[in-house]
Structure 1
Amino acid sequence: MTETLRTYEEINRKIKKGTIRVVTADEMTKIVEEEGVEVAARDIDIVTTGTFGPMCSSGAFLNFGHSDPPIKMEHVWLNDIHCYHGNAAVDVYIGATRMSDTRPFEYGGGHIIEDLTAGKEVTLYATAYATDCYPRTHVETNISLEDINQAILVNPRNCYQRYSCAVNSQNRTYFTYMGKLLPNFGNASYSGTGELNPLCNDPDYETIGIGTRIFLGGGVGYIWGEGTQHDPKNGFGNLFVSGNLKKMSAKFLQGAILEKYGTSLYVGLGIPIPILNKGLARKTGISDAEISTKVVDYGIRRRNRPVLQTISYKELKSGYILIHDKKVKVNCLSSVRKAREIADELKRWIEEGTFYLTSPIERLPRDVVFKPMKVTSEAFLVENVMGPAITCRSDASIDDVARLIIEKSTNHIMVCQNKKLVGIVTSFDITRAIAEHIPDVEHISTKNVITAHPEDSIQFAARKMEEHGISALPVVNKENNILGMVTSEDLSKLLGRRKFRT
């Protein structure tokens, strides 16, 4: 059993006396490296940590007070962002990822939280059905955080222990919660702050649990327990945290836009780690070189994406990594600079005697098994519905392709060279070619072809057709070899049957 060097009570007494010794996590790493664990354990009382990144599972509960006449709000908007109202008459929850009805992908719930914290007014609009005790049917007003009774920031999933590094093997850009992923391994994107991350400094949750007082959004917050999707066995633990939004700062709560994916909220979080024993001194001395994660191919749109390699946060923070001998630029969604600022700010609070530590009343579980969704209905993919692709060469004549269309009763011909897709021709293209006396396919085929992959869902394929105004998608593998074709008619029949069954 590890010998106790100091207790929470002793640490808090030292804070009160002004004799506490506090360092940030990156400072602790240097102390352990240069002076050793024994010295660090003897001399350091507290290590402060920090992280600042997009936390999509964020939101706030707000209470507006009662209007006159009173209203039992049913649908509520703040600046055109629909809030959730399954609560009492004038309580709502605004989620960070909920997007504006009028400006989607530009403004969302995270921006509302930032605006309120910054002291700005937002427009509240609500509708209702009348009751005897709540006769009003609508209300519209401008409110600020000062006008709201309670504003409680709630983050059911925050401060991941680590994140996968995302790349894209496909030949088009993907827009994800890990940011914009360029085609053909054009970039790599990761999140997290490595050696500054709270859960990397106390991976066994010796000091982190229910009731732990933390830095949250520039104010004081508390850990409620394990976060949703808590997966400690695989090194992906996380926290459920909450705090008083009225005491927070827009400097550490910032609305975010993830291009063509949605909106989020950057949340600043820091946890003080008391050095109760030598083991904690060793753990808080962890370096980026000792923290690893996996490089995962997000170009494969399945739950179990291919893992390409394991890599350290030191390599990620260098700005470049190697993938299949290709030098790939790395970008980080988190801000290490802001994380250091949070660790420094928390250190200052402790040294000034304005922040005391709390012992958790219960440690976080380490034996949780993270389960995938139980799906009882069949998931149909493009590979389940695609038909054969009718192909021709790029030097084929218009007459030859016209005969193919008639013989095969199709409206789409795939133009290929050595099995690779290079274009597509439709029956309309052939009609135009005949009318304009165009001799061969090369001059009429569409070169920039919108494609699907066999692992795509049929819903994704349908949205892609609608988005581009087309009626068929060639199905290709990652080498762009033609595998088949799926048409809007195929998808309509299948989706119609599924809708009828449900």
Structure 2
Amino acid sequence: MIPVEWMPPLMFGGLILFMLIGFPVAFSLMAAGLFFSGIAIRQGFFDAVFLQAIPQRIFGSVLANDLLLAIPFFTFMGAILERCGLAEEMLDSMGQLFGRIRGGLGYSVIIVGFVLGAITGTVAAQVIAMAMISLPVMMRYGYNMRYATGVLAASGTITQLVPPSLVLIVLADQLKTQNGSADVGSMYLGAWGPSLLQIGLFALYTFFLSRFRPHYLPPAPENELTLTGWALWKKCLMGIIPSAVLIFLVLGTIMTGIATPTESGAMGAMGALVLAWLRRASIPNLRGLIQQAYQNTMRITAMVVFILIGSTCFSVVFQGVDGGQWVETLFSHLPGGWIGFLIVVNLFVFFLAFFLDFFEIAFIVVPMLAPVAVKLLSPVLLDSMNGNPQAAASAALVWFGVMLCVNMQTSFMHPPFGFALFYLRGVAPKEVKSSDIYWGALPWVGLQLIMVVVVMAFPALVTTLLDKPAVVVQSQEFNFTGVEEIKPATSSNKIVDEDAPVVFQLDKQSR
């Protein structure tokens, strides 16, 4: 007979085995869950009736989850903006604006990557668009090939952290516990600090490289800078103003409380369609573009739903064999307390990112780690949340989720399975060596790992913008009722501080 303590690690081993055989991740999750549910029923760990929780949770947490509707909306918006010509116009204008300084094209790629990340939310769209436009220009100007490929890939992955990131939406859906939860608006607010700091870190690296290796990042030749004065600023504004409008439609409506994430995603999708229609003169086939966007949206949404169904099947069986208790015991007793927990989890996620996409990591690993994160990280934030345990629990989940989001950016960058590197390889000219793409990515992966350490060491970077409850003041209390006279809470023989604040408590009249 198999002890119940062995079942959780055996389930993880079985999941890895199913994926090594060649099953897609969604079906590997289902297969592992159903296979070990048969073993658990036979061993008497739970009854077959327990499996009724699987369809109930699939309907309640997946099919009836309004939050997940934001995924197809944002995917559709990114697919439209990928081909409407906005990226080309912004890169050209920013390249002209920063062209006279060393590393000017690098700065323009970083800034445009940040702006596009706030309106598209897709890594593939950014890397492909920016590489097709900027890489030939960088090669013509004589940029170091490893820097050029690295900055293009890294700027494409910024979209995973910059709101309205799909990763943040998925993490907000998965970071739910009995003690607290992370909503999408809080995740967006928490991600702004790290995303801006990461842009600054990328720009700082470019600045130092242009000083210590000036031949790596030469300025643009004067004959290439054809725009000056108002004409240059007008072209920059033509790309920035539509982007700012879309950013407000998507993010401003969420942060001001005007719309839910799903409603803001719908407005963003409509805004992308309007922008594409306004730019229809530069789009050869607008109808074909919209059809392609529908197909991409359908494919990505179907993939997400199938992974969610598979992860639900796996997690129900995992909880049935006391998997949650096993994970909590495993991570709660690590040396170093909450610091040791964060170090081990980030190393674990970094390792998983070599083989799994962020969707799989979010749906498999995050729900298991969330209860442990609340238990260990809430005390760290209790003082900053004015002593409110529930607010500290929710803030701890936001901090934990944003940290994982920064970490999971590396899944697109590090060799050998970084998708951003694959996208870059697919559109790069033949003279660009694959070794330059892979070696060029390593410094930027290091910068992303530095960001993980910074977010781990300074939680205020994430929690500063979050709502904080009012301070609870302990003071005198008076009891007012409809049937009794006013009675002071203190007796006459006690000394009362007349300067102390007074709290009134209204009791309901008994019937």
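If helix-only ellipticity at 222 nm (-39500 (n - 2.57) for each DSSP H run of 4 or more, over all residues; to 500) is calculated from each of 1, 2, which structure is the one that comes out at -6500?
Details: 1: -6500; 2: -21000.
Matching structure: 1.
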Comparison of 1, 2 by mean count of other Cβ atoms within 10 Å over residues 320-327 - largest value held by: 2
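Supply the structure label, taken from 1, 2, corresponding to distance in nm of label points 7 Å out along Cα→Cβ at positions 176 and 208 with the calculated value 4.3.
Working: 1: 2.3; 2: 4.3.
Working through the options, I get structure 2.
Given 23 as the derived value for relative contact order in percent (Cα under 8 Å, 6 or more apart), which of the supplied structures 1, 2 does it correspond to? Display every interim value, and only then the final one.
Details: 1: 17; 2: 23.
Only structure 2 yields this read-out.
Match the computed value 26.4, 92 of Rg and Dmax of the Cα atoms in Å to one of the structures 1, 2, and report its label.
Working: 1: 28.2, 93; 2: 26.4, 92.
It was calculated from structure 2.
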Among 1, 2, structure where mean count of other Cβ atoms within 10 Å over residues 184-191 as derived comes to 20.4: 1
Top of 1, 2 by FRET efficiency 1/(1 + (r/R0)^6) of positions 32 and 456 (r between Cβ atoms, R0 = 41 Å, to 0.05), largest first: 2
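Starting from the value 2.5: which structure in 1, 2 was distance in nm of label points 7 Å out along Cα→Cβ at positions 408 and 448 calculated from? Show your work: numbers first, answer last.
Working: 1: 2.5; 2: 1.2.
Checking each candidate, the match is 1.
Output the label of whichever structure in 1, 2 has the greatest value of mean count of other Cβ atoms within 10 Å over residues 48-55.
On the way: 1: 27.8; 2: 14.4.
If we compare mean count of other Cβ atoms within 10 Å over residues 48-55 over 1, 2, the biggest value is for 1.
From 1, 2, which structure was mean projected area of the Cα convex hull in nm², for residues 80-159 alone = 6.4 calculated on? Please report the intermediate quantities before stating the final value.
Details: 1: 6.4; 2: 4.4.
Structure of origin is 1.
Every number here is computed from the coordinates shown, using simple stated rules; none is lab data. Note that the structure is predicted; figures quoted are calculated from it, not measured. Cβ atoms are built from the backbone, for glycine too; each structure is taken alone.
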